[in-house]
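Next up: some structures, all given as structure tokens.
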Structure I
Amino acid sequence: MSNAAASETETPVFNIQKLYVKDISFENPNAPEVFTVQNAEPNVELNIGLENKQLDAEHWEVTLKVSVIMRDDKNDKVLFEIEVEHAGLFFIKNIPEEHMLNLLGVDCPTILFPYTRQIISQLTVDGGFMSLMLEPVNFAGAFEANRAQQQEQQEKTLN
């Protein structure tokens, strides 16, 4: 095998194969009353989870699980609840093992999130509310904080 062929077969490859919705839910449990309330005090509760699944040697599914609950604190009512599982199918080949956690925990969700945010925004509009535009998420910071917390727990376990 020539050097060119050897280096070509070892070239790292990272591609998005498909972005798709796995599960989606919008609930407006107090409609139509919530649309007649004056001076509401909305409060957003946001939870984001991440799940990775290896499908075969070169394909990974990365799923963002986002839950949003908008409450009117003044009137103690839920305005709406959204749950979205938005996933991407990624082709990953010849990526060094030491980079895989970062790729799956930071890069993939960073690619997915703007699309997930748009889905949530459109759901709120379709539900009769103003567009909810979620703030960008620092997946790198969250990843490092999670890694530091795990390391701290391991150190406590050993001591």
Structure II
Amino acid sequence: MICIRKVANTHGIKGELRILSNFKYKDEVFKKDNNIYIDGTKLTIKTYRVHKKYDMLTFDGYNDINDVLSFKGQKVYIDENDYNFSGVLNENLIGLKVYSNDKLIGRVLRVEENAGKELLVIQKDGKEYLIPYVDEFIKKINNDRIEINLIKGLIDED
């Protein structure tokens, strides 16, 4: 299960939830008849719309605010096996070795968002380096490694 954020609140009286998510592939997840999980409950999406910065969802069998109140503040999950995403999930990058011209740079510690852009946090010898997660720096991602285009000054080089 992959956490794609949390339920911010309910909306209206017809069982609609406000979900605050910055999940990269939410356009592939938040579709009619797709499933998500909240508080261990499998929910099938009935409707989806965007309102301000929120993803607004209703679910089959949940037609009243009282049906969804218990979901308020809960984390929202998806089963990765239910989807065939068009790219690599950030969660699958954690722990991968990062190389530049076959020289080990370090391992991916986490992926952070900064001003709407993603950064790979690479750790080596107790130091952390930030690499922009954009095509100009990321050459190739395999199952066990990431090849990057390293420019001078991006990391401390010995």
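Derivation of every value follows stated rules applied to the coordinates shown; laboratory data play no part. Keep in mind it's a predicted model, so treat the numbers as computed, not measured. Cβ atoms are built from the backbone, for glycine too; each structure is taken alone.
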Value 1.9, calculated as distance in nm of label points 7 Å out along Cα→Cβ at positions 81 and 137, assigned to which of I, II: I
Taking relative contact order in percent (Cα under 8 Å, 6 or more apart) as the quantity of interest, name the structure among I, II where it is greatest. I
Of the structures I, II, the one that 12.4 was derived from, the read-out being mean count of other Cβ atoms within 10 Å over residues 17-24: I
Value -10500 of helix-only ellipticity at 222 nm (-39500 (n - 2.57) for each DSSP H run of 4 or more, over all residues; to 500) was derived from the coordinates of, among I, II, structure I
For the read-out Kirkwood radius over Cα pairs in Å, a value of 18.3 was computed from one structure; give its label from I, II. I
